Structure I
Amino acid sequence: MCATRGTRRGAHPTSSSERQSDRRSHGFPARWRKVVQSHGDALRDRVADFVRNRVMPCEPVLDAGGPGAAAALRELRARARQEGLWALPLPAELGGRGLSFERYAALAEAEGASDHGPAALGSASLLDAAMLWKHGGHRIREEYPARLAAGELRACYAMTEPDTPGTEPLRTATRAEEQPGGGWRVSGRKWFVSGAAGADLVTVLARTDGEPGDREGLSLLVVPTGSPGFRVVRELPVFGAGGQWEIDFDRVPVDADHLLGRRGEALAVAAERLQTGRTLRCLRWLGQAQRAFDLMCLRANSRTGSRGPLAGHQLVQSHVFEALLALRTTRPLVHEAAAKIAAGLDAHVEVGLAKVAAARMLQQVADAAIQVHGAAGLGPDTPLPALFRTGRAARILDGPDELHVTSVARRVLRAYEKYENDGKGTYEQCAS
């Protein structure tokens, strides 16, 4: 395992080397772990403990990539299985624990406190496995979802194009041409595809009918990345961090039974995936913001200068207050969106509010924590630079703030217009 060298679990680090080792672990020093441990939910506490004490110490290795990261991830996954924490939200028929989305939402914050938590605990495949299981034909359902849930395969989702923003999917230029003998040939280029370099499958949004701009004619196809004509073009670092890729399809052959859902109805499947995916990310951003907040408070109490602990400074107290306010006001918005999705209700407004609020909140809390840490918050010894980077990127990726602001506002205004014109019922009934 990636146990922090020089520090025994549960021991108080006393030497300078032990304290330095704690910092490199990207976790919490042993003497502080109880401060941030209990949530009053036994399963959530187990998930939080696993992420904090097993995943976070491995982050430097996992971030570096390569064979070492692959070995560390295999070991973490084996440990998660041993502890009964593997694939908690995946359907039982696929080998998961079958937790409802509502129940999993209570755990996702703790799991997402580390970027590597979902992969280590087997829930990173939730969106892809669920989408293929629900919308795939017989062959897709037989070959892929269970192997995704088991961690044997990895999948990615390709929607955005270099010249076509993801906010305007109707302009998609990637095209899938139906072949006389059956099947398709896919041509086009996608970028900012998370995890594409290591993926075995890519679900690609392509035009099967009509012309760019037409509302009809967009379809989703499942493409094995080993197919001839598929190519990873380059990595696209986000503020210096990897994980996003540009990929190319040069007349890639795709079997006819690898069409996902019905021909021309990709937007309905994509919208379902996006609502769930955005809410999951918001939950995980809450966990990351809580991590930054905890580190800020621990730093404020432990760092002493000529005027005493930082915690005694009013400006530091202001950082703590504003960060806590952002966390506490954002959390209900995110869980309201999760509850609506779990109930099968339209959650466009709630998800839009949650996505904008959570992205801004993560950036704000991480920025405050960096300020309280001073120069140490800029360097490699804490996860704060990565958390800040995630928060800033979150305001663009998965739909920029401006998209969600205008979308939510238009929906709300239309609902009020309907309420006024109908002259009956309530605003809430009109909005639904």
Structure II
Amino acid sequence: MVTTIDIARDNPNAKTIASTGASHLVGEEKPTLIGLSREELGEALGTIGVPQKQWRMRSSQLWHWLYVRGVSNFADMTNIAKDLRAKLDEAFTIARPKIVSEQISVDGTRKWLFQFPPRGAGNPVEVETVYIPEEGRGTLCVSSQVGCTLTCTFCHTGTQKLVRNLTSEEILSQILIARDRLGDFPDAHTPQGAIVPSEGRLVTNIVMMGMGEPLYNFENVKKALLIASDGDGLSLSKRRITLSTSGVVPEIFRTGDEIGCMLAISLHAVRDEDRDILVPINKKWNIKELLDACRNYPGLSNAKRITFEYVMLKDINDSNEDALELVRLLKGIPAKINLIPFNPWPGSQYACSDWERIEEFADIVNRAGYASPIRTPRGRDIFAACGQLKSTSERMRKKDRDALNAKKAAVY
């Protein structure tokens, strides 16, 4: 029996929490230590006079405080000498970015709007991150870019032009703040009334399925996910980290080889003429090229299946013939198919398939031997559901950025 939560878009019970005074924008005047590798941490320590023979030990201390204890203030690093803490504080930052808003859905889903420095965009930029609590697990949907270049026609994020890539620090910061707000670090407290897993860690899974195409920001995503999966830090299993791509074929093998995480493919159509419209990157790498890359994904097995995401669009891609063709295309690929009821957004041209149609589609795929769960829509009342994330950030025109930079230079 399939169950679903269908929440009205403007539900008055959706809870919004404004940003608190404790949050503040990370300044660009001091470099951050978050997102650096151990080797880079050692080199950073060298710039403030720490002898090279101490780099490894000191880097391990910092790593523990940043990713195991979750501190955001050097003063809390109690096993580091006060004079060194003072030097670190003078030269670097580990502060969290600004939380612009936090919204809590009636189903327990949380959505944060984070603000990061301009870093070439002219103005500060904002991204959305979503936490989805379920029985026994808590999934964090993380963004990799501000905006997106792919213009997938069913996706709200695709209506926002790309502003810039997120850095490894900014990707990791989404995880760190989520754990802060949920009380998921040692000695922290979970907010009263929060809907979270009943035991164990509260953020158990990471999905790179937020704003942007992760494989168009490969190096920063790779660096962040390797830190997130480091056994001496955040220690998230690579089996609990899933990267979703719309089909950047040249980077798919590298994802498995260099990151080693689980892979999800935003497929959404079974014929090139349809996918060219829904997922325009298909014009560059078509379905055959995409599926060939999937067949060669490192470590692919029944224990490490690829997830194919398939948004259900009424009278577009939801016929029985589409289901049968999907089964044919995926033959020989260890896979599961996530069927995603379309989540509407203002101005969208599509409608969600009827529930009976989705169930019949799922039955055909199931009978062929593929798991095909129907994803329960979550957080619709706060626009946190799949395909609904977007911010208002825009990249300033070059002449405006140049004028702003000149004004700042004159001040200093």
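Laboratory data are not the source of any read-out in this text; all were calculated from the coordinates shown. Every value quoted in this text rests on a predicted model; they were computed, and no experiment measured them. Cβ atoms are built from the backbone, for glycine too; each structure is taken alone.
At a glance:
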{"read-out": "Origin of the derived value 12 (relative contact order in percent (Cα under 8 Å, 6 or more apart); candidates I, II)", "value": "I"}
{"read-out": "Distance in nm of label points 7 Å out along Cα→Cβ at positions 227 and 267 - structure with the largest value, from I, II", "value": "II"}
{"read-out": "Mean count of other Cβ atoms within 10 Å over residues 139-146 from the coordinates reads 26.0; which among I, II", "value": "II"}
{"read-out": "Which entry (I, II) yields the derived value 0.60 for FRET efficiency 1/(1 + (r/R0)^6) of positions 315 and 347 (r between Cβ atoms, R0 = 41 Å, to 0.05)", "value": "I"}
{"read-out": "Identity of the structure behind -8000 (criterion: helix-only ellipticity at 222 nm (-39500 (n - 2.57) for each DSSP H run of 4 or more, over all residues; to 500), calculated), options I, II", "value": "II"}
{"read-out": "If mean count of other Cβ atoms within 10 Å over residues 211-218 is computed and equals 14.8, the structure in I, II", "value": "I"}
